[in-house]
Structure formats: structure tokens, C-alpha cells
Structure I
Amino acid sequence: MKIWYQHGSEHSANLVMIGHFKDATEAIKAKEIIDAITKQVEEDRDAGTLVPGSPSDLYGTEMLNLLARLNVASIGPRDLGQFAQDAAVTIHDEKIVITTDETDIAAYLNVMIQRGARVEVFSAHDHPGTGYGRGK
């Protein structure tokens, strides 16, 4: 007879990023940029031109045009897959709150910082009771 021993642990990051902007207008603009890039990443993934987990060194034509229109030059083609990960992006007055179980978040940080945010990043596992993250 074989006995199976298994140890469980929480492997998700339960990561929270809060971008504090000077006003709600800047927070809204940053969310619009994140939403537009996320939509293009989904379209590129559906078209097969972006494969999450297999990053490219080149931008697709549509993505390159979008980034130029949005005036976003700080996100490299290898970071675009981050927008294909599961993340919740919400606005609370002059703040954007992003929650995700991923730790690869540089692209989100780039957008918020480029729009002038002061950014907090923490694990809700280690900082419960903040009102953010899973299991608030």
C-alpha cells in the first residue's frame, strides 16, 4: 500500500498595486492606456501574433501603432504578455488599484509611473486588512 503525503501552500502572489495620481483625470487616462493595450494583446493573441509564454523581440504592427498613439515607449515587446495575465484594474477616485496573482508586473508599473503615479506594491498575504487583494 502506498501512502500519499502532500503539503499545500499558497503559491499565488495576491499582489496589490496602487497607483496614486495627482487627480482622477490622470488615473482614468492610465486605466484607458492599460485597457487599450490589454485589448490589443487579446486581439494579437487571438490572431496568433502574440503567444503568452513565448515572448517576441518584435512588436506587431497594430501594437506598435497603438503604443505610438498612446505615447507609451517604456514597454518592451517581451513585457506585453503581462497584459494577457489575469488582473483586475479598478479606479477609486485618484487611485488605480490592480490586483493579480502574478509577480511579473513591470508593464503595469511602467504605465502608472509614466502617467505620474506614486506606486505602492505589496502582497495582500503579508498585509491583510487593507481592503485589497483576495480574501480582503
Structure II
Amino acid sequence: MSRLPIVAAVALLSSSALAQEPDFSAAPQVTVTLSSFKFAPASIHLRAGQPVVLHLVNDAGGGHNFSAPEFFAASSIREQDKGLVYMGGIELRGGQSKEIGLVPRKGSYKLRCTHTMHTMLGMKGDIVVD
């Protein structure tokens, strides 16, 4: 009788216990305002491996999105917020705000609004994670 299945089961249980979600209750909040053809701030600086809550606010009358596919793909997103990201972005109707908790990975990522001509009119930026 092999003990390998028992050892594998114990290892699996131990690794899932270690994979607990970070504590977002003390995470810093970074507010990003989406308005008529700009992000404020346009350059967002975060710390690698540190949980953060992005507070996205659309203060315009029309819709915008916060599109950063590579950033979201490289980040660990809080379980309850995973449904907010669709095709690498988060949609916000006029006047709407959303919060997303995540743990970013080191890198430099492009940010833009993918609505028709919004990027061309200046709605772009970057996310730098040190």
C-alpha cells in the first residue's frame, strides 16, 4: 500500500490553506477619476505585492471604462471583485463608482478608455508597479 496519495492530499490541503486571500481591510485606497477624456491621475503608482483598493469614479455624464488588460491579468484580484473585470477592463456608467481590491505584480502597464475615440482624445495613462 502506497502512502503517496495520503502525502499528496496533505500537501494539497496545506497549499490551499496558504493561499488565503490577503487582508484588504487595511489596504490603501487609490482613487482614480474618469472624466471627459482623461484619467486623474493619469499615472498611477502602486507597490508590488501590496494589497490595494482602486476606487474608480466616473464623474462624467457618459460612460467610460478603465481598461488595462495586462495589469489585471498580472494582478491577483479580490475574489468578490473578479466579476467586475470583463475583457481586461471595468465599465462605469456616468456618475457611477466601483471598487476593486487587488494585489499588483511589478511592471509597467498601459491604461486607456476603449470607448470610441476616447483614447485618441487623451483618455490614456499608465500604471507603474514598483
Structure III
Amino acid sequence: MLTDPSTALQAAIIARLNADAQITSLVADRIFDRVPKVPQYPFITFGDTQILPETGEGTDGVEAFVTIHTWERFKGFDNVKSIGKLIIALLHDVDLAVSENVLLSILLQSAHYLRDPDGLTSHGVLTFQILTDAG
């Protein structure tokens, strides 16, 4: 039976980020699914998640693409890149406990840093490719 691990993956990623002293020293508890109307910078948000079934004979897995965003205002790219570097170190190719599935791998697919059109905000976009199995 095919399962959607996206909620469990998000919870596991948030727990791992919140448990890291370096991340919390930069963003405190500002890791959001939905950004407040007037956020305090810097912060981290969850973006799009794409789920693709990986099914076959004896296989009940999912390939997920999870996007995590870093945000900073009135400063250069250094801070969003520093936060991105920490996120990559915490998630790329590590064992991550996921409640509903067996995590087979989590790998950074891409990191993209850009200036938002407002001219004030620096933005990092990290995409992770995650393979899970129903176990």
C-alpha cells in the first residue's frame, strides 16, 4: 500500500533543525510552515513537497522532493548561505528517524541563493531528494 510520508518527513526535519544549537542561535524557533504576517528575520520555511511513487515487485517506496527556504532581510547573502550550509550539514546523507516510513536516503539535490524582487530580502532555496520505504 502506497503511503505519503510528507507530513512525517516535515516533522522529522523540523525536529532535527530545532535540536541544533547553531540553527537555533541564528533563527531561534522561527522555522515555519506558514509565515506570520510580520516575521522576524532570519527564518526558515518549508516550501513545496513533491511525492512520486516508487513501486514495483516487492517495493512500496516513495521518492520525495522537499524544498526548504532560508530568508534574511537587510543583509547580504552571507547569512542565508550560512543557514543553508548548516541545514545541508544536518540533513544531507544522514540517518533521519521518520515515524511512518523507513528513510533510505536524503540527499541535497540543489542549493540556490537569490535576491527577492523587493531588493531587501536574501533567499536560499534548498531541495532535498528523499527516498523512503513503507518498511
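Every number here is computed from the coordinates shown, using simple stated rules; none is lab data. None of these values were measured; they are calculated from a predicted model. Cβ atoms are built from the backbone, for glycine too; each structure is taken alone.
Identify the structure, out of I, II, III, from whose coordinates Cα Rg over 2.2 N^0.38 Å was calculated to give 1.20.
I
Using the calculated result 2.1 for distance in nm of label points 7 Å out along Cα→Cβ at positions 34 and 74, pick out the matching structure from I, II, III.
Only one of I, II, III returns 2.1 for distance in nm of label points 7 Å out along Cα→Cβ at positions 34 and 74, namely II.
helix-only ellipticity at 222 nm (-39500 (n - 2.57) for each DSSP H run of 4 or more, over all residues; to 500) computed as -8000: which structure among I, II, III?
For helix-only ellipticity at 222 nm (-39500 (n - 2.57) for each DSSP H run of 4 or more, over all residues; to 500), the value -8000 is produced by structure III.
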